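Down below are the structures I want you to see.
Readers should treat all values here as calculations from the given coordinates under stated rules, not as data from a laboratory. The structure displayed is predicted, hence computed values, not measured ones. Cβ atoms are built from the backbone, for glycine too; each structure is taken alone.
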Structure P
Amino acid sequence: MIFISKYLVPNGYLGITIFPFVFLKYKGLREDTVLINHENIHLKQQLEMLIIPFYLFYGIEFLIRLFQYENSYLAYRNISFEREAFFNESNLNYIKRRKFWSFLKYLRQYDF
């Protein structure tokens with residue numbers, strides 16, 4: 001389910017996924033298939049990790065990346081969940097072919 005809320009989506013971002021909802025900053029973003037696919041990848045990640053562990057893992061990895069890069073944007077972009085979503089967001093068939101826990105292969109270090 002997609003909701004529009006410029007207040008729930010942090011500044012600098014267009015959308016956020018909090019299972020089972022996708023929040024978008026502006027109504028027109030509903031038509032952005034790449035963004036919706038990115039957020040749907042996060043829904044799949046959250047579901048396969050049983051939701052709460054996803055957020056714990058995400059937060060811990062963010063802190064590790066923040067220590068590593070000393071930059072919050074680089075830390076965010078290099079979280080394994082985000083790497084997977086950004087790398088595959090343009091592939092609209094990705095979710096259909098995605099293997100279970102595919103984010104694990106994005107734990108390797110490389111910078112965006």
Structure Q
Amino acid sequence: MEDTGARTIQYVYDFGDDWDHSIRIERVSEATPGTNYPRLLKASGACPPEDVGGAPGYEEFLEAIADPEHEQHGDMVRWSGRPFDPEDAQIDRIIERLEKLAKKWAPPPGRPKAKT
């Protein structure tokens with residue numbers, strides 16, 4: 001396997017809200033036969049609700065849902081539509097979705113993977 005030297009991938013999601021993401025590559029090793037790739041090993045922090053208004057809007061959202069006395073608490077809880085834990089990355093959900101993609105991208109059985 002060729003090592004490109006890249007250890008962190010940066011990308012921006014939703015250019016209006018300007019969410020800046022970092023994906024850190026911790027280790028590249030030989031593929032294990034029968035294992036689908038790519039794989040997620042670790043994630044931190046919940047995904048903010050869609051259209052929350054970028055980092056400043058997310059900060060306001062977190063303040064409002066954390067404080068039942070906040071003037072926007074009820075509106076934000078209703079708007080988010082579910083209990084929200086900013087620490088819960090819902091890693092099981094991410095892994096499930098990533099496994100679906102990995103299976104979709106996998107070469108057909110009996111056909112070797114293309115070399116790059």
Top of P, Q by mean projected area of the Cα convex hull in nm², largest first: Q
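Check the numbers for mean count of other Cβ atoms within 10 Å over residues 27-34 across P, Q and tell me which is largest.
Numbers: P: 11.8; Q: 7.1.
Going through P, Q one by one, mean count of other Cβ atoms within 10 Å over residues 27-34 is largest in P.
Where is distance in nm of label points 7 Å out along Cα→Cβ at positions 35 and 67 largest, in which of P, Q?
Numbers: P: 3.4; Q: 4.6.
Going through P, Q one by one, distance in nm of label points 7 Å out along Cα→Cβ at positions 35 and 67 is largest in Q.
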Among P, Q, structure where relative contact order in percent (Cα under 8 Å, 6 or more apart) as derived comes to 25: Q
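Comparing distance in nm of label points 7 Å out along Cα→Cβ at positions 11 and 75 across P, Q, which is largest? Walk me through the intermediate numbers first.
Working: P: 1.8; Q: 3.3.
Largest calculated value belongs to Q.
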Answer label among P, Q for the case where helix-only ellipticity at 222 nm (-39500 (n - 2.57) for each DSSP H run of 4 or more, over all residues; to 500), calculated from the coordinates, equals -9500: Q
